[in-house]
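There are structures below to look over.
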Structure I
Amino acid sequence: MKMKFLGIVAAAAVSFGFASVAQADLLADIKAKGKITAATEMHYAPYDMLKDGEYQGICRDMFDEVAKELGVEVEYLDLPWQSILPGLEAGKFDFVHAPVTMTAERMKRYAFTLPMGNATVALAKKAGDDSIMKATDIAGKKVGSQKGSAELAELEKLAGSVSPAADVRGYVNIDEALADLAAGRIQGVANAVGLMGYAATQRPGLFELVLPPFGEPAYFGWVARHGEDSATLVAAINEALLKMHKDGRLKAINEKWLGANPELPTEMPVVK
């Protein structure tokens with residue numbers, strides 16, 4: 001009788017274990033529903049923005065293509081940035097498709113996809129200014145970025161490494177810096193390559209993006225919850241991104257919004 005009871009308990013445990021594995025497979029659950037719920041803040045052009053009430057941007061275009069590869073529809077959520085990562089951890093939605101900067105600390109806490117955007121610092125110059133063809137051409141020139149920003153710190157490093165040193169100006173925001181660039185009061189503005197590229201595409205007769213970027217390489221990725229339940233989902237999204245690298249869809253999306261195709265690694269980068 002005792003042996004029979006133990007056998008029943010063991011069978012139940014095995015059955016429960018298999019059920020738990022099945023329930024823990026987020027990708028399987030998403031495919032069963034035919035829908036993935038993804039969150040971002042739709043106020044970070046050109047990656048996420050609302051235009052005339054319509055959600056647009058790099059992340060929208062890219063994730064629409066990923067969803068096609070997964071064979072599911074997407075429910076997009078627009079949330080305040082400060083609530084997005086905590087909401088992911090609390091299981092309020094499946095995935096974060098906002099451009100999240102990859103850091104060593106975040107990579108301990110979240111499951112990142114392969115990079116989908118380049119967050120490295122780049123310059124914007126005035127259209128037609130052939131005196132700046134690469135970042136080090138700022139030698140002896142006036143350049144600017146936002147006060148207190150990582151981009152300003154990178155620009156100051158670059159300015160001090162060239163001869164003669166560049167004259168670096170700090171601005172309350174990037175719009176003010178771009179206004180001075182347009183007026184000819186400075187010759188370059190530094191910010192994340194995506195944002196500078198977007199400024200150039202929006203005002204092509206006024207600004208141009210200077211490539212390659214400079215400073216420490218940095219990348220944006222999308223994130224899922226850490227754990228075995230998200231492993232297959234992240235793997236499937238990475239597979240879709242790699243396919244989009246190969247068939248040119250990522251290039252086309254970046255060129256549409258940025259006017260350029262910043263280099264992205266096809267393997268997970270080492271983040272310090």
Structure II
Amino acid sequence: MMMRMKRLQVSLLVQLLLTGLSSADPCTEIPGSLKQIDVSNGQVFGVNSADQIFTLYENSWTQIKGSLKHISVGPAGIWGVNSGDNIYRLVAGNWVQMAGALMQIDAGGDQFISGVNAQDDIFCLSKSGTIPAKYQTTPPWENMEGKLKYHTCGPRSCWGVNSNDDIFYRWDSTPDWCQGSSWQQVEGKLSMIEVGTEGTVYGVNAQGSVFRREGISDNNPIGTSWSQVDSCGNNIKHVSFDLGKLWMVTTDDRILTCSTC
């Protein structure tokens with residue numbers, strides 16, 4: 001009897017190890033449907049397949065007037081672009097159109113904006129053009145060399161991916177000099193990438209798998225390697241990270257969160 005008990009305990013331990021203990025940290029599905037999501041400083045925004053805009057308020061989605069295909073929230077405020085690539089900024093509860101045209105925009109930089117247009121040209125807007133004291137509808141966009149389909153910034157770094165899913169890091173981008181100095185290609189392939197509020201970097205590849213950049217620090221903002229986040233599944237198309245929680249949108253527009261991905 002004792003030997004059988006020991007064999008049973010070993011068998012249960014093996015089964016637990018084979019599952020990777022991921023059952024302790026499951027990803028939770030959030031009611032609703034979105035095609036893109038962005039989170040920062042406890043705020044959650046997203047847009048659905050009909051370009052309707054939503055924010056998560058007291059655990060339920062509240063629709064915001066307007067129509068956007070991509071939205072971003074961060075230290076630089078709440079920005080978005082519509083189906084015509086027009087740029088909007090949320091000011092006192094109203095969407096105000098800004099000069100320029102982008103197909104993807106990111107407000108995660110330290111009070112500066114970045115994004116790309118339909119030709120994969122890269123633009124950014126330094127702090128002087130975004131802070132409320134100098135708010136203007138014709139901001140001085142700065143064109144950066146290179147081509148990207150997705151560009152994102154955080155507190156210590158800017159990253160991007162091109163049409164070939166190659167990954168790039170931008171050196172020396174600062175609030176007062178959003179252009180930075182140079183691009184460095186980073187190993188791997190990703191179809192989209194996001195820098196979180198805390199400086200974490202997550203991305204999704206063409207197969208829908210989620211990856212996290214390891215080894216990022218103030219002394220080494222480019223990090224050291226990519227690690228796959230297995231517990232998040234393999235049908236993800238968009239991710240965003242904030243306050244220890246990873247938010248994800250699946251290929252069929254379901255919304256998932258995972259506290260420790």
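Rule-based calculations on the coordinates, nothing more; no lab input. Computed from a predicted structure; not experimentally measured. Cβ atoms are built from the backbone, for glycine too; each structure is taken alone.
Can you rank I, II by distance in nm of label points 7 Å out along Cα→Cβ at positions 122 and 146 and just name the one with the largest value? Provide the component values of the computation, followed by the final result.
On the way: I: 1.7; II: 0.2.
Once distance in nm of label points 7 Å out along Cα→Cβ at positions 122 and 146 is worked out for each structure, I has the highest.
Can you say which of I, II returns 16 when relative contact order in percent (Cα under 8 Å, 6 or more apart) is computed?
Values: I: 25; II: 16.
Label of the source structure: II.
Work out which structure the value 19, 14, 8 belongs to, where semi-axes √(5λ) of the Cα gyration tensor in Å, for residues 98-161 alone was derived from one of I, II. Please report the intermediate quantities before stating the final value.
Numbers: I: 30, 14, 10; II: 19, 14, 8.
Derived from the structure labelled II.
Given structures I, II, which gives the highest value for distance in nm of label points 7 Å out along Cα→Cβ at positions 34 and 186? Write out the running numbers ahead of the final one.
Values: I: 5.2; II: 2.2.
Comparing I, II, the top value of distance in nm of label points 7 Å out along Cα→Cβ at positions 34 and 186 belongs to I.
Work out the source of 2.0 here, i.e. which of I, II gives that when distance in nm of label points 7 Å out along Cα→Cβ at positions 26 and 242 is computed. The partial results should precede the final answer.
Details: I: 2.0; II: 2.6.
Source structure for this number: I.
Assign the value -2000, calculated as helix-only ellipticity at 222 nm (-39500 (n - 2.57) for each DSSP H run of 4 or more, over all residues; to 500), to the correct structure from I, II.
Values: I: -13500; II: -2000.
Derived from the structure labelled II.
Comparing distance in nm of label points 7 Å out along Cα→Cβ at positions 82 and 106 across I, II, which structure shows the greatest value? Don't jump to the answer; show the numbers that get you there.
Working: I: 1.8; II: 2.5.
Across I, II, distance in nm of label points 7 Å out along Cα→Cβ at positions 82 and 106 peaks for II.
Suppose you compute log10 I(q)/I(0) by the Debye sum over Cα atoms at q = 0.10, 0.12, 0.13 Å⁻¹ for every structure in I, II: which one lands on -0.49, -0.68, -0.79? Spell out each step's value before the answer.
Values: I: -0.58, -0.77, -0.88; II: -0.49, -0.68, -0.79.
Comparing all candidates, it corresponds to II.
Using the calculated result 3.5 for distance in nm of label points 7 Å out along Cα→Cβ at positions 138 and 194, pick out the matching structure from I, II. Intermediate results must be reported in sequence, preceding the final value.
Values: I: 2.1; II: 3.5.
So the calculation was done on II.
Hey, distance in nm of label points 7 Å out along Cα→Cβ at positions 210 and 234 derived from one of I, II reads 3.7; which structure? Spell out each step's value before the answer.
Values: I: 3.7; II: 1.6.
Of the structures listed, the value fits I.
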